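Any read-out appearing in this document is the output of simple, stated calculations on the displayed coordinates, not a laboratory observation. Small disclaimer: the values here were computed from a predicted structure and weren't measured. Cβ atoms are built from the backbone, for glycine too; each structure is taken alone.
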Structure 1
Amino acid sequence: MTKLNTLYSDYGQSPWIDNLRRDWLDDGTLQTYIDNGVRGLTSNPSIFDKTIATSSAYDAAIAASSETDPEKVFESLAVSDVQRACDLLAKVAQNSRDAFAAGTRRYLDGFVSLEVSPRLAHDTESTIAAAKRLFADVDRANVMIKIPGTKAGLPAIRAVLGAGINVNVTLIFSVERHREVMDAYLAGLEKAREAGHDLSKIHSVASFFVSRVDTEIDKRLEKIGNPEALELRGQAGVANARLAYAAYEEVFGGGRYQALKANGARVQRPLWASTGVKNKAYSDTLYVTELVAPHTVNTMPEPTIDAVADHGEVTGDTVSGTGGAAREVFDALASVGIDLPDVFVVLENEGVEKFVTSWTELLEETQKQLSSTDK
């Protein structure tokens, strides 16, 4: 997987993997990915749901649990897995700290993300409480707590960062919301500074979803059906991410961040999420090779990371300086009748709903396994 190492060493992008499975922890699979260039890990309810439902990896632990509440049982399992993954990535975290101290890198890696219950996506105070509890339970410096970038999530993000907790802001679809997320990050750091926290120890990424944008917009383009609309298929996701990167460069090149940087603050890196290609007509490495940029993360599902390692053509930075061309794509989308604000509202609502559905199914599967034992 030398191409994963090249992404990091030559182009400043960190390849993370979007999967966490107990059997990977037990059989060495995750360690192999780390040895071959993976520098971090993200998880979500859908991933845990699939593993618990389709494998026996958690059967023994569920059977041995003295707890009867399926949500508490799952949380215990997830915390344990995240702790083990954090420990496996501790060397990556230490090496990146050393590189940062030596002045060869501007960011750190080795993080593992654990999400608060998606049922709390529209409940600010409960999200804050859950994030603080999970951060304390995992008790690892290289854990990030995932909080949805919903309207209710924004004040939670500020408060949690202000408490000195690492945050992965998830479910970001629009550049406008990305700007709000970056504002929340800076406000959180300002709050943390006032509280006396060491800003150099607070880390965050902004998870910007890519493939789902193409899926939704392509569907609308095909409904319009004229040649001009059909010609735009498969362009929106990459263009949207490139516009998000331009916004990132603007915000973190500005005076507000520079004042925080003087106190040790790090940038909030853009993280390309949902980078598995859903349309088989597109290259299976599209959302990697077309989104290479310094100081970014690409968290890839297993098939995508394997595809990149096998045949991905990494040619260099494919994002910096592309904001103008990306804006032209969005202007063209609007001109053929795509209601972009509506697209992003639909995607955010669907994103929350999908995670809530996975969470519900996850708890139902955990309850089923609990009920099958003699407790």
Structure 2
Amino acid sequence: MTPRLSSVPSAIVQLAGQSEVWHELLVAWCDLNSGSNNFDGLARMALVLQDAFGPLADHCELVPVGDGRRRAVIARRRPAAARQILLSGHYDTVYGSDHPFQQCAQLDAVTLRGPGVADMKGGLVALLAALKAFEATPSSANVGWEVVIGPDEEIGSGGTRPLLEAAARRCQVGLVFEPARENGDIVGSRKAVGRFRISSHGQAAHVANAREEGRNAIVALTDFLVAIRALPAERSGVLVNLGRIEGGGATNVVPDHAEAVLDVRVDRKADTTWVSERLESIAESIRGLTGCRLVVAGDFPRPPMEASPVTDHLFTAWQHAAHELGLAPFSKIHSGGGSDANLIAAAGTPCLDGLGPVGGRLHSVDEFVHLPSLLERAQLTALCLHHFATGKIGVR
């Protein structure tokens, strides 16, 4: 595709010639372990990010989240501007300090393998590069931005969630820098992610001498689990996975307790209520049949990120900007996985996700990033920020 670079500010065009410095930064960040529960590594990485984003911001701070052992990085520029953009990412990874996957390796001229190269330190590097280029454009003063980088996304974002929700309410648009798909596609919508614990309480009894007095908690729970297999057929887009089950003890005793943990995914907010009600209804029917008490506990900590006309508009703007830069075309997909985009969207702020570099094999020792896409996606974000600043992309 032939780029139309005459319409692109020079600071954004010049990003293309800066690959070496940004690639080196990515390796340095990924070689610093920041697994979700490596508190020392998280603290070091937070300081690195504060040093990186601080010079671009009017204010940059480390905010304790959760129990205080982790800190989110918050950077803001021009908070009084009429147009406000939220840019979000996370710096924790799934690779703990004792994991064998600790260092980057360049596999070929365009492929870097390493812990977090795509998910999502690559996204953070692309975000930083984009902001540096955007700040050098002539219209940057027209847009304010807020960066929220969390330390706990891989374990649910429980601590960062209030910060994301507050930032989302201050901004008209959210941009999330999870990796793009291996074919370059970005994410326009995501399923809700739910977690439910089903506890079955029966009555213990000796299997030979007093069997009729017992109420088998495992049998009741099994009946429940068989019944919920029908939920995906009852409601389009519903996914249910039995992730863990346990119960019982001595084999000559009728077990009085068992429990299971479910992962449930749905497409729409209305589906979250439907699932909760159906699980309770099925539990109630099993109670009546078995005499055991089944307790359903849980919810959807990541609500759905639903598509809307506004997100469709944003995606079209991203496609047009990619055309200006001469980048390969890409599509917008619906993802079954959750991210912080779910939380931003649930707060009422339309957003796009998967705006980081192209990568794959996430959460494995083969995680990789396509190096040319690092600055391509940085240019794309910078150009879209420029379009927000000039009014070419509208905001609410």
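See the values below:
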| read-out | value |
| --- | --- |
| When relative contact order in percent (Cα under 8 Å, 6 or more apart) is computed for each of 1, 2, the largest belongs to | 2 |
| Kirkwood radius over Cα pairs in Å, for residues 246-325 alone - structure with the largest value, from 1, 2 | 2 |
| FRET efficiency 1/(1 + (r/R0)^6) of positions 78 and 198 (r between Cβ atoms, R0 = 25 Å, to 0.05) from the coordinates reads 0.00; which among 1, 2 | 2 |
| Structure from which 51 was derived, percent of Cα pairs over 28 Å apart, options 1, 2 | 2 |
| Identity of the structure behind -11000 (criterion: helix-only ellipticity at 222 nm (-39500 (n - 2.57) for each DSSP H run of 4 or more, over all residues; to 500), calculated), options 1, 2 | 2 |
